[in-house]
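These are the structures in question, set out in turn.
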Structure P
Amino acid sequence: MVAALTLLVSACGPTDESPDPPGVSGAERELSFEGGGFTVDGTFTSPRSDAENGVPGALIISGSGPTDRNGNSAARPEAGTNHNLSRVLSAAGVASLRYDKLGSGDPATWDDEVTDALEKPVEPEVFDAQMAAAYTELVEQPEVDPERTIVVGHSEGALFALRAHEVLDGAEPALVLAAPPGTRMLDVIDRQLSEQVRTAEAQGSLSDSQAAQTLSDTRMARAAVRGGRDLPEGDTTGLFTPQNQEYLAWIDAFDPPELAAGLPPRTPVLVLWGDEDAQITRDEIDRLMSGLEGAERVDLAGIDHVLREFDDSPGAAVLDADREFSPEVAPAVTEFVDGLW
């Protein structure tokens, strides 16, 4: 599974100035189910509704690496992206299920089977199997109308959402793609790493020679992954490792516009992207949209990759938990949901 980029400097930790979360909390309960040969833990959130025929249900899929059900990782432990999306969905009258994919969540809850599996390369198909199992668990909840479903993918999770109709045994859910990649994953990673290295070089934390070597090593590793060759030694990013190589090759094979063009006809799609997203560029979103005929796109002004307000002026809040979740997400999601059924 893809590791977090070690060059990425991220915010963490709440303070007394933390803004109110979006949407409403709904009624939550913890679930466990089998997926890909492992026990998967998740949280089901139901809106407070007395609808006789049930409510729509949404499956929320996390981004890359060990990002947990709430959208948190070691690099961004208070991002809360998925949790905030569940609250927005609840306010829109939609139940949701978010889950800890293999390698994420609290390590104290992992059994020996999970620990042993993470010590060696994991077959990428495990993540498809866990998504499918989570979707099945979602539609089996008594509050959910299985005929009205949405798959919400954040960041790399959007690639899984774009493949939902293939993985979910004939299901054809509506899609919400939040901060989705618009080009092949190794190209996204290469651009992100290049930007981070150049920033570090400009700040003096990397010398010219170190920056050049890191970029050269990264591109050699990318070529090795795509060519199916052994990785060069000395990776400094924490990403190009033998444990990750099979997954990187697998996820890199999916080109987002091609996946988009292969969706079932008339699949409703909402694309959310913040114009301060340092990980996904406007050009990449434009490229993705070229394959999404009829999709709705909402560009969120002043919003970053985890859908929080971004301000780099002196004295502005830098911690994720201190920055407001985009107020534009809720109305966009509500309007999208209202037009589905």
Structure Q
Amino acid sequence: MRLLSTLLLFLAMAPASAQTPDAAITPGVEIPDSLNVIFGPGQRIESPNFTGPVWVERMVVIDDEEQPVPIGNVTFPPTSRSNWHHHSAGQTLLVLDGTGYYQQEGEQVQVLRKGDQVQCPPNVRHWHGAANDSWFVQLALTKEHPDGRVIWGEPVTSQQYQAGLAAEGKSLRYYHFARVASLATRGDLSQLETAFAAALGTGLSVAELREAMVHLYAYAGFPRSIQGLKSLMAVVQEMGADAGAGEKIEAQNEDRYAQGLTTLEQLTGRAWSAPSDYGKFAPRIDVFLKEHLFADVFASTTLSYADREVVTVAVLATLGEGVEPMLNGHANIARHQGVSPADLNMVISTAKQ
């Protein structure tokens, strides 16, 4: 409790932005004024333990019942990152500004943005640093340990770092799906047209956005879905965008209920031997879900299962109170489909904006 209270006090007292004269001593590497280096960037460091320079502000050491906990503010310029390393007692990262990458050994790269939190487990190798074209500011809480607070390893290779670019592209894709799904669910049509234009401008296709609106109807209803489609039509006409070819539809089985059941099992990663409780109470809804949603709607392969779950989570997060169990369930499905915890948090926070 003492650690949390002290940290909250520091955050409350810190200025919105600060710099020191040391921040601009290297030509071509200057901390932008807009960056929220909340405690000041501190000392510029070049070390074999980092690729590129970093700025470190060693702020305070908090007493703990077991070992002291140093807190540091670390600022990475674009492409700079740590080597692989681990912490004997683990580490907590709080993202203060910018965009960065974090990867635990054996797992996919996560994209981190302002407000994200990461708990690095003890003795698990990982690395973190700035995205390709963004600064990155993190607050690091790292408890001391008799075996060493930080045990450094080899540098992150270019190939390993490039995986972050791919993950960042996926995060941007999920952001636009979450944005349009949330606005369509709210019925905010003027903002929805702007969001459609932005999504098209970053590479999403008309076919993908169209299918997102079709998928949305199963959770937000026909009125929201159809108005969303009309808004997309208006944007496509105004931009002169290519509406794309017809939808890609998987071959339908004769037994659509069985096909829907197979899709559900692929989504969740577990067998479904019997309908849910509400499916037993109202058997027709179980048939609708299996034959229509999971067979008919999912027959279009325009969107991946992960894309569809992002849209679903965004709709449910927008609907808010009363659908929390379903939101939690689909968040778990999204994780099973490979959506990272950071991306999932981003989707939910985007929907609640």
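Bear in mind that the values in this text are calculations on the coordinates, not laboratory data. Values in this document were obtained by computation on a predicted structure and should not be read as measured data. Cβ atoms are built from the backbone, for glycine too; each structure is taken alone.
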**Asked** Just checking, which of P, Q has the largest value of distance in nm of label points 7 Å out along Cα→Cβ at positions 190 and 270?
**Response** Q
**At a computed -10000 (helix-only ellipticity at 222 nm (-39500 (n - 2.57) for each DSSP H run of 4 or more, over all residues; to 500)), which of P, Q** = P
**Fill in**
Candidates P, Q; FRET efficiency 1/(1 + (r/R0)^6) of positions 78 and 134 (r between Cβ atoms, R0 = 25 Å, to 0.05) computed = 0.60; producing structure is P
**Request:** Using the calculated result 4.7 for distance in nm of label points 7 Å out along Cα→Cβ at positions 86 and 286, pick out the matching structure from P, Q.
**Result:** Q
**Structure (P, Q) behind the derived value 21 of relative contact order in percent (Cα under 8 Å, 6 or more apart)** = P
**Request:** Work out which structure the value 0.85 belongs to, where FRET efficiency 1/(1 + (r/R0)^6) of positions 70 and 302 (r between Cβ atoms, R0 = 30 Å, to 0.05) was derived from one of P, Q.
**Result:** P
**Message:** Suppose percent of Cα pairs over 36 Å apart works out to 33; of P, Q, which structure was it derived from?
**Reply:** Q
